[in-house]
Structure I
Amino acid sequence: MPITDWPLWAFRRRATRRRPQYPDRHVRAALLDRIARDGPLPMRNLRQNAEPGTGWDWSPTKMAVEFLLWSGELASTRRAGGQHLFDLVERCIPGRHFTDQEPGDMCLTRLLGHAGKALGVATADDLADYLRIPTPVTARLLPATRLVPVWVPGWATAWADPDVLTGTLRPFREPVFLGPFDNLIWYRPRTLRLFGFTQVFEAYKPAARRRHGYYVCPLLADGRLIGRADLARRGDNLTVLQVSAWSPTPAHHFVHACRTLAAATGRSHIETTGAATDPATGVAQRNALDGAL
């Protein structure tokens, strides 16, 4: 999030302080005093010895730190050793942006403008999901934004950023695997509406109930989602465990995306160990990798 947007999230910081989980003043004081004294600290240094570790185990300290982050009393602007460093907000946010006084509707109106610019063209529920706010609030404020209503066949009323309507379309980017939490595919109704692609995340399903795999990444190429692959890191290898809904035609897209991901994750080899959803796809996949890598 740009630091210049700090004032625009005042409505959410104020709401956090009203939530029942917001830590009491003794817990807040202890954490803030510790960080004021010792400087920016990762969660592992703040957690008490007897508390659970990382992952989904939200210890009392982690809960308190997260709420202080959401309430704007702590901030994180950098990492060390892969861990967020938590610091006093006044040491992170420049004075000209350090305010919590902006009215809620003003904040949301400007943020909806930012959301519209990021999405290009969107329905009210697309924009609401982008900011995690109620759709009725979004619909009420949209006329006050810089976005303009447009007609998209098959959609409800849509809104577009004016620059999108007058600007030059950017060329398609190189083929790439999208992480399952990528913003482009986060809101499933929009992903289905734009690409005719049903996004699923099956990591929390029992293995026998997974259709596409554990950590499945959709493949974006030529402005389309053309398939998905279950991917893993094993030693020096980027391992392709399964490929789904992928035809033999764009083999070069698949290979390019594998190479890009292997380089980004520091893997020196690419291997395939699983089968595709149909024999023809499996053969084409292995041939493409064997012939190009």
Structure II
Amino acid sequence: MIRKCLFPVAGYGTRFLPATKSMPKEMLPIVNKPLVQYGVEEAEAAGLNNVTFVTGRGKRAIADHFDISYELEHQISGTSKEKYLDGIRHLIDNVNFSFIRQNNMLGLGHAILTGESLIGDEAFGVVLADDLCFGESDEEDGVMAQMVKLYNQFRCTIVAIEEVPEDEVHKYGIIKGESMMDGLYRVTDMVEKPSKEEAPSNLAIIGRYILTPDIFDKIRNTPAGRNGEVQITDAILQQAKEGCVLAYKFKGKRFDCGSVDGFVEATNYCYQNIYKDPTEA
């Protein structure tokens, strides 16, 4: 059983300056809910109710959000506005949260390695809150739940992928793989942010992973690349060469909320399809 999910949230969010000068980018609201809360809800729905945040300086608001606010709750107790807190209260009551600091921003691989002491020797999920994902419908599983089912069957590292335009492959880790069944590939190669000419496919890794615990040793033995950053794709590729890594073309929608365009698109989608005012229910 996978019980744990790691959220790397130490990044600066420079594409949203000046809003992120003093506010974590993960706390930017999609309508009335912080981006990171959507990710935690997805993890909890998949049965991953032990959540570890790899945080950095200026990220205190994330810890405060997943905690009780006695003054606020006292003020709105017994009013119609109390319903606004139902979702976050459910998470506070049903998810165990832990926090660890990433002192230096040295890439996603380094962020994941920072969480090793809180993850331990077991498989775990990784959610990048910048990627806002939904299942095909309210009745269908979210992306992490889909991947947990696959892990229970294959017991190996799994990365979520989607097709991207060829002129955007330079923004992603790109996989090369052998098709096992519809939407599922055994990874044979991975390239981090290749040029259009170098890309082995247009199948891009997005911010959902299930990693087996040997990934920590692979990261430790992965040399730093450009800008001194440790790329998680390099460590996962080593797993693929020595064993099995699967790439899964998930069923659902994904919004790149690390970009302004994607953030606006996600906000419009959630307002039109998901948002409900609880005071009008």
Structure III
Amino acid sequence: MFDYKLLEALDMVLRCGSFDAAAKRLHLTPSAISQRIRQLEERHGEVLLRRENPLSVTASGEKLLAHVRQVRALEAELGELIAQTNQSADWVTLRVGVNADSLVLGLISALSPLLAQQRLLLECVVDDEAYTLDLLRSGEVSGCISTQANPVAGCGVLPLGSMQYIGVATPGFVAQYFSGAMSDESLKKSFANAPAAVFGHKESLHRRLLRERWSLLEGQYPCYVIPESNALYAAARSGIAYAVVPRQQAASALASGELVDITALAESVELYWHHWARQTRPAQLFSQALQDFARQQLIPS
């Protein structure tokens, strides 16, 4: 049998990032938290928490975290059902991993009827769609939008469709940096000189395209690093850089001529919804609403 006091200590240390912060949240001393972690590791016969900066868990620790967080979600659902029986249903929080571009395309607005009706509070953990699956593996979220098709152990996966990305810039920017660039070699020179606006510090779609298509590594081209999709798009519209964005986001600006399509950067990305196999009722409803959103915004796979 699991001792959930010990599992809670491990979970809180990872959430807070330190023993001291976890102790304050649980109203314990740091030494008590440390003792609970040691007891948990002794019972399982292996190290579960790497004492490094930042703190991290081993593969076995991730499995335990995923379990305790799923149990917490099921307990929350049971509490909701009891509250509904008493005609005093409380709000329920659903923690999910989403990519920034889905938020830009109106995910929250599309989900708003469900959120209001079900008294569902959405806690979005935003990351690039290539990395969100790590959040699910660790149990940090109950579902995530990802580019990977293969399911995680103990989880299900649903295809959402394809998100189309394009490179965009103002006509003046294109005239300055891409005028006459037709061959691969001339395009490489243009991309090596043109300021780019790229998303965050991790390996992004934009960085991958420059590396795979023109052998340009980070540091071999000027770039603004902007960890927010609307601000990234705004950089392209201002004329200081070009950016890779969802086609739907730029549709009106392309139609008006405010922006130009840099076709050499076009790419389609397949997206999938990964979720715990044992979903709570709110999570099931969220999955259905997310699929409805995908049918409107994405191209069917």
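Rule-based calculations on the coordinates, nothing more; no lab input. The structure displayed is predicted, hence computed values, not measured ones. Cβ atoms are built from the backbone, for glycine too; each structure is taken alone.
Okay, here's what the table says:
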{"read-out": "helix-only ellipticity at 222 nm (-39500 (n - 2.57) for each DSSP H run of 4 or more, over all residues; to 500) from the coordinates reads -8500; which among I, II, III", "value": "II"}
{"read-out": "Kirkwood radius over Cα pairs in Å - structure with the largest value, from I, II, III", "value": "I"}
{"read-out": "Origin of the value 0.40, where FRET efficiency 1/(1 + (r/R0)^6) of positions 17 and 233 (r between Cβ atoms, R0 = 30 Å, to 0.05) was derived from one of I, II, III", "value": "III"}
{"read-out": "Mean count of other Cβ atoms within 10 Å over residues 97-104 - highest-scoring structure of I, II, III", "value": "III"}
{"read-out": "Which entry (I, II, III) yields the derived value 0.75 for FRET efficiency 1/(1 + (r/R0)^6) of positions 65 and 153 (r between Cβ atoms, R0 = 41 Å, to 0.05)", "value": "II"}
